[in-house]
Structure 1
Amino acid sequence: MIPAAYVALRRGDEVLLLLRANTGYMDGYWAVPAGHVEHGESVLDAARREVREEVGVEIAADDLVPLTAMHRTGGNGLAIDERVDFFFTAARWTGEPRLMEPGKAAGLDWFSLDKLPDPVVPHEARVLAGLRDGSIPPVIAHGFG
């Protein structure tokens, strides 16, 4: 399984999203800063690194608030499509969010959880809907029959 860390940066009822581009996966979809956990790296360190790399802000480990874990499958039996995603929120950070990887993202903006852009990466949209409604379970299974 491939672990990944996702961070929903929050500003009141808004969330920061990137418009994916030139990655080969869900290009043209909006997404929160995220990425794979690297070998020897904790999921907390991965979350902080991905936010720093993608939007240029620093988050203290204590400011990462666990939101949910998602066990996800592409349903095709390929090992690369078997995932465990760890979602966090953060309302405090240092620096001003900015687009750091223009080769991987075509835009960056704040959106109200009530008015998300279309389209949002589907498994992330599921988490953001739960965040909006306050109905997110601690563990989600996604893509299974």
Structure 2
Amino acid sequence: MKPPVRENAMNRLDIFEGEWELELIHPDFQSILGHTSFTWMDGNQFMIQSANVNQSEFPSSMIVYDYDSNTDTYIQHYFDSRGVARLYKMSIKQRNWELWRNSSDFSTLDLSQRFWGEFNASYDTIQSTWEKSFDGEKWEHDFKIIYRKLK
């Protein structure tokens, strides 16, 4: 039987379920389109995200979402076509989606990262921004992503 705290937290991820168009806005490129989908793994214990962007410089990725009831934090397990594997902490509060990585995980910490996303009122568009820091103190804009729900 699933603990109620974890079950309730995982149910909050239903807002992602479905197909989304991505528009990646990077300072070195024009607007780049892509696609991502969020689906539940059989048994609804984990949410799975797969993403592809129509630009060879950007990797395709597979992400598994989990929840740690000990820390009241979601965990995002990130894997991409470059062979990169990372763990991000995550929160979902009202219409705000946040991710951050500021400690070593599967590899040394070359840079810290943080992400802010905001859902619109109908939960079918997410405006988001990634930032990076090489010293953990000075943050710089990396790129923006606009998610638009298709179905």
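Just so it is clear, none of the values below were taken in a lab; they were calculated from the coordinates. These numbers were taken from a predicted model, which means no experiment stands behind them. Cβ atoms are built from the backbone, for glycine too; each structure is taken alone.
Where does the value 26, 9, 7 come from, among 1, 2, when semi-axes √(5λ) of the Cα gyration tensor in Å, for residues 29-68 alone is the thing being computed?
Details: 1: 15, 13, 11; 2: 26, 9, 7.
Answer by label: 2.
Determine which structure produced the value 3.1 for distance in nm of label points 7 Å out along Cα→Cβ at positions 13 and 101, calculated from the coordinates; the candidates are 1, 2.
Details: 1: 3.1; 2: 1.7.
That value comes from structure 1.
Any idea which of 1, 2 comes out highest on FRET efficiency 1/(1 + (r/R0)^6) of positions 109 and 125 (r between Cβ atoms, R0 = 25 Å, to 0.05)?
Numbers: 1: 0.95; 2: 0.20.
By FRET efficiency 1/(1 + (r/R0)^6) of positions 109 and 125 (r between Cβ atoms, R0 = 25 Å, to 0.05), the leading structure of 1, 2 is 1.
Consider the structures 1, 2: one of them gives 33 for relative contact order in percent (Cα under 8 Å, 6 or more apart) as calculated from the coordinates. Say which.
Computed on structure 1.
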(message) When volume of the Cα convex hull per residue in Å³ is computed for each of 1, 2, which one produces 112?
(response) 1
(request) Could you tell me which structure in 1, 2 was used to calculate helix-only ellipticity at 222 nm (-39500 (n - 2.57) for each DSSP H run of 4 or more, over all residues; to 500) as -5500? (result) 1
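For which of 1, 2 does mean count of other Cβ atoms within 10 Å over residues 5-12, calculated from the coordinates, equal 19.9? All intermediate terms of the calculation are to be shown ahead of the outcome.
Working: 1: 19.9; 2: 14.0.
It traces back to 1.
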